[in-house]
Structure P
Amino acid sequence: MSQNPDDKRVIKQLEGIGLSEKEAKVYLALLPYRDIGSTKIIRATGLHGQFVYTALAQLEQKGLVRHVIQNGRRKFSANAPKRILATLEEKRLSAQTIVRQLEQRFSGAHEQDFEVYQGDDAFVAHQLEMIRGLPTGTTIDVIASQSERYMATFDSLGLTDEYEKVRIEKGIQVRYIGSEAQRARLEIMDKNRPLWTYRIFPGQSIGITSTEIHPESVTFVVYGSPILDFTLLSKAVADGYREFFNALWNVAKR
């Protein structure tokens, strides 16, 4: 059971969704095998036996590991990784319930609020949160950005299909104003992505900042290192930016 060089990165990602470091190590050790004993898991992870037993019990509670009894001994296997998505969905639904309860007590709500997200994980999580919260048939307007970096960030986390699935199921359209330098890529995206269209604005350059206009918010994404997402929650501001976008859209060409 040799260690994969990508394990450190994957362990950090698993920690980011709620597993402990020891749980992540045990789960990774189980993935290539079926019905193995705790001794082999201890050897594969390098963890003390008690840590392994505790992690196995916690992973079973989370639905990520199962066991069978063979010759009076427990043998463990990992459940399919897609079970992680189900676990996250359960947490998301639980969090929504808690948020609704807490919002009733919150005294800090204003007509205009500001949120900041930093790093790839936080950025993608926020993008998914926003798309899930949009009404059916919504239009998202985007002013020239580094679309390559945007897609690469989603791809690196394996969440491009999830985002597009939600967007298409809800009939959410994207209008994108890009630059001449992006034309070839935009033409490909236009052909391959349903409910997605673009126009080219003369003289538009590709900077490191994009502007995304939603019905009741405007998001400014800085594609630096790390990615920074600034979201202004204000319908009045969003309406103003959409008027500006429409003016550009009417001048822009295919």
Structure Q
Amino acid sequence: MRLANKLVVVTAAASGMGRAGVELFLKEGARVAAIDINADALAGLKADMQALGHEVATIQADLSRPEAMRGSINEAADRLGGVDVLWAHAGIPGPGGVENLDLAAYDQAIALNITSATLAAGEVIGHMRKRGGGSLVFTSSVSGLVGSMFSPVYSAAKFAVVGLTKSLAQRFAADGVRVNVVCPGLADTPMKLGFTGRSGIAAEAAANQERMLAAVPMGRLCKAEEVAHAVLWLASDDASFVTGVALPVDGGFTAR
């Protein structure tokens, strides 16, 4: 098992990619703490994992609030007995344009997409140093590698996550901490409609999805499990000499 006895924390863990990661990491031998804002979804996650014979520590927190972000990492470390791996996965699509920008929506998008990631890194590094090293994995997006004309705020924040990754990979290398980032393409998760369906019109959402998929050589949506497996590899000792990497999981979208 690739994460045997590892202490793993996942943010935005109760649905989609995060949930897929929790289940995969447990199967690979990790002890896992799952952080999410949705208490009901966390309860469902806990029950489902118990049905599979696994225990997961669940922590409800609004990661757009700095003290909640910091506190949840420290609570997770306390409950697990430390942290070896953090998958900082929290994020939201944010506003679809900059014209007549809703500053409250903008601030929330920045808070969840980049501020929460930065705070999580700053909080977890002390716990990883105590363990003699670790693996920190962020979630960006293909929109953090190539600009998105439809999601400029999200794209800007996700470019920042890639830059944060490359900076911290150098800063934390002496501590034995590797820092990498996954960059998924459009994925078949609950967040998908946040990108394709901002208008609320189903026909427009379907048309937007088809337009996006037309640019993907493999011609389909990304699966949550495919992203989880990429994170598993980056988190594991199989990637022991890999740091500062932005790994697309995008069906060839960024190969154009």
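No value in this document is a laboratory result; all are computed from the given coordinates. The shown structure was predicted, so the numbers you read here are calculated from the model rather than taken from an experiment. Cβ atoms are built from the backbone, for glycine too; each structure is taken alone.
Brief remarks on what is shown
- Comparing FRET efficiency 1/(1 + (r/R0)^6) of positions 158 and 222 (r between Cβ atoms, R0 = 25 Å, to 0.05) across structures P, Q, the highest figure is found for Q.
- Given 14.2 for Kirkwood radius over Cα pairs in Å, for residues 94-189 alone, calculated: source structure among P, Q: Q
- Which of P, Q leads on Kirkwood radius over Cα pairs in Å, for residues 22-149 alone, largest value: P
- Test item: FRET efficiency 1/(1 + (r/R0)^6) of positions 102 and 246 (r between Cβ atoms, R0 = 30 Å, to 0.05) calculated as 0.25, pick one of P, Q: P
- Among candidates P, Q, the computation of log10 I(q)/I(0) by the Debye sum over Cα atoms at q = 0.15, 0.17, 0.19 Å⁻¹, for residues 142-205 alone that gave -0.48, -0.61, -0.75 used structure P.
- Source structure (of P, Q) for relative contact order in percent (Cα under 8 Å, 6 or more apart), computed value 15: P
- For Cα extents along the principal axes in Å computed as 75, 48, 31, the structure of P, Q it came from: P
- Comparison of P, Q by mean count of other Cβ atoms within 10 Å over residues 30-37 - largest value held by: Q
- Of the structures P, Q, the one that 0.10 was derived from, the read-out being FRET efficiency 1/(1 + (r/R0)^6) of positions 70 and 182 (r between Cβ atoms, R0 = 41 Å, to 0.05): P
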